[in-house]
1. Can you spot which of P, Q the value -27500 was calculated from, given it is helix-only ellipticity at 222 nm (-39500 (n - 2.57) for each DSSP H run of 4 or more, over all residues; to 500)?
2. When you work out mean count of other Cβ atoms within 10 Å over residues 44-51 for each of the structures P, Q, which one comes out largest?
3. Could you figure out which one of P, Q the value 17.6, 71 for Rg and Dmax of the Cα atoms in Å was computed from?
4. When FRET efficiency 1/(1 + (r/R0)^6) of positions 20 and 68 (r between Cβ atoms, R0 = 25 Å, to 0.05) is computed for each of P, Q, which one produces 0.45?
5. Here distance in nm of label points 7 Å out along Cα→Cβ at positions 28 and 52 has been calculated and equals 5.3, so which of P, Q was it run on?
6. Out of P, Q, which one gives 27 for relative contact order in percent (Cα under 8 Å, 6 or more apart) as computed from the coordinates?
7. Which structure, out of P, Q, was mean count of other Cβ atoms within 10 Å over residues 12-19 calculated from, if the result is 12.6?
Structure P
Amino acid sequence: MALPIGVLTVYAALAVWVALLAQGARQRSFRLFILFGIGLMLYLNAGYVISGATASIASFIGIYDVLINVGLNSAGEAAAVSTCADNACTVWGDRFVNHPA
């Protein structure tokens, strides 16, 4: 199964954003942190226009799938997760079966 590059790109962007926060705290200037955050927000929301709502929602759910499924054995463990038909609501394919409800 191919890894979803869009989701991995978001995780890399979040790491850069945290680094910019640390740099901003040291320099007492948060201009780059704020501008990068605005750019990240626009990137995430532009997917709705470029890819369409269905693909963009699946990508957005894919961002949370990794964190939600860490240590989760079954959907019965957490009331906030559920499965979806043919696992079509995520970009991870069959890797994760529990998704935000």
Structure Q
Amino acid sequence: MDHYAVLALLLAALALPVVAFWLLRSRTRLHGLVAAGIAVALGWALNLAYAFAAQDPAPAADDNVAIAAAFGWACPAVLVLLTWLARRFVVRRARADKPQVS
């Protein structure tokens, strides 16, 4: 696969879980854990696709695919957690700045 296509797949694997979680939480009525699960699964699938696309044609090069299959969820999970923390901070700040109506 072309080098730039593999790089674009890696960038999508890093950015799409964050964007998907943010959109699922703000646009739908999904519970936070369901939205996080969907975003992490999307990131895991893209990490696995990146490992397949970036592997060498050598027969012993399937170690990256096995590692991505086992631990490809970790990076999207951390990114979604950081997104959840940032969103929570922003929402709480907006609620605190809003004047109370009595």
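Each reported figure results from applying straightforward, stated rules to the coordinates on display, with no laboratory input. Note that the coordinates shown come from a computational prediction; the quantities given were computed from them, not determined experimentally. Cβ atoms are built from the backbone, for glycine too; each structure is taken alone.
1. On the way: P: -20000; Q: -27500.
Among P, Q, the structure yielding -27500 for helix-only ellipticity at 222 nm (-39500 (n - 2.57) for each DSSP H run of 4 or more, over all residues; to 500) is Q.
2. Structure Q comes out on top.
3. Among P, Q, the structure yielding 17.6, 71 for Rg and Dmax of the Cα atoms in Å is Q.
4. Among P, Q, the structure yielding 0.45 for FRET efficiency 1/(1 + (r/R0)^6) of positions 20 and 68 (r between Cβ atoms, R0 = 25 Å, to 0.05) is P.
5. Structure of origin is P.
6. P
7. P
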